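Several structures are given next for inspection.
Bear in mind these aren't lab numbers, they're just calculated from the coordinates by the rules spelled out. What you see is a predicted model; the values in this text were computed from it and never measured. Cβ atoms are built from the backbone, for glycine too; each structure is taken alone.
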Structure P
Amino acid sequence: MEYQFCVPGAPHGKDRPRAGLIHGRIVMYTPKKTKDYEKSVREAFVKAYPDSIPLDGPVCVVIEACFQIPKSERKAVAEKCVSGELLPTKKCDADNIAKAVLDAVNGLAYRDDAQVVHLDVHKRYVSNVGDSPSVAVTVYAMEGLLHEPW
């Protein structure tokens with residue numbers, strides 16, 4: 001069993017929890033930007049798999065985060081971005097992207113993110129200057145595989 005879906009828009013990493021005062025008490029909360037991004041990941045999954053059943057057992061997750069080439073880059077640099085010679089080394093961090101995606105599909109693609117036994121996260125620039133940024137996600141069950149994917 002395998003789930004593949006794409007989240008349109010710029011990749012976003014999970015932000016650190018914030019603290020705030022509510023009625024004189026310190027309360028921890030998830031920033032709105034992170035909540036909104038996780039919601040868009042869930043919506044992309046549900047749109048692709050409206051009747052999904054969470055996977056049981058060990059799963060593998062592959063995440064490919066495609067970033068927009070900065071408009072300020074010179075043409076020669078932009079061509080290196082397209083060819084894969086240059087990779088995005090700025091924010092957001094690969095581990096934070098993974099955390100946002102894994103938390104968002106928790107309970108949808110798999111019952112709990114503790115089931116993830118193999119995780120690949122790739123950051124790259126979009127293929128062409130006019131393409132849109134996105135995040136492509138593949139989740140598949142590892143049970144029944146004759147060998148590990150790595």
Structure Q
Amino acid sequence: MRGGARFDSVAAARAHFASGGVPRLCIFRGVEVEDVAALALELHDVTLVVDELDRACSGKTWRAPSVRRIVHEGRHERVDLWGSFRSTRNVHEDLVGQCDAALLFRQTEAGYYDLKTIKLRFGPAVAETVQRLEPMHFVMWSDD
């Protein structure tokens with residue numbers, strides 16, 4: 001079993017991969033999401049986990065074409081995508097339409113626009129439920 005590795009550039013990751021294979025866990029710091037997503041598409045059979053995935057898009061426009069490709073065609077490339085967002089309003093509509101499941105964490109009245117977005121996308125019952133959750137608890141929504 002190969003361990004993990006931390007990379008500060010995709011070029012360093014490629015050099016490492018060429019010499020010793022792909023580690024089971026790769027952590028990238030200070031690397032653009034587009035570059036890591038493109039690498040994931042080259043590698044296949046990977047799960048890409050991105051914090052603040054909303055940086056890959058701006059409203060209806062994708063800033064990261066490789067992330068867009070993973071959202072729409074990742075299953076064909078055997079690339080899964082998990083992402084967190086700073087706000088539910090920042091989640092691209094394509095992603096909501098293509099996702100199998102969403103983890104919705106506690107929202108309070110202070111997050112008025114996030115609650116409004118949850119209500120529109122997932123329904124009023126889900127919006128009410130997330131307000132009653134304890135901290136660090138979540139509701140798992142599925143499009144089944």
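Among the shown structures P, Q, from which was the value 15.4 of mean count of other Cβ atoms within 10 Å over residues 6-13 calculated? Derived from the structure labelled Q. Between structures P, Q, where is relative contact order in percent (Cα under 8 Å, 6 or more apart) highest? Going through P, Q one by one, relative contact order in percent (Cα under 8 Å, 6 or more apart) is largest in P. Work out which structure the value 3.9 belongs to, where distance in nm of label points 7 Å out along Cα→Cβ at positions 78 and 110 was derived from one of P, Q. The structure behind it is P. Look at distance in nm of label points 7 Å out along Cα→Cβ at positions 14 and 102 for each of P, Q: the largest one is in Q. A value of -12500 for helix-only ellipticity at 222 nm (-39500 (n - 2.57) for each DSSP H run of 4 or more, over all residues; to 500), calculated from one of P, Q, originates in structure Q.
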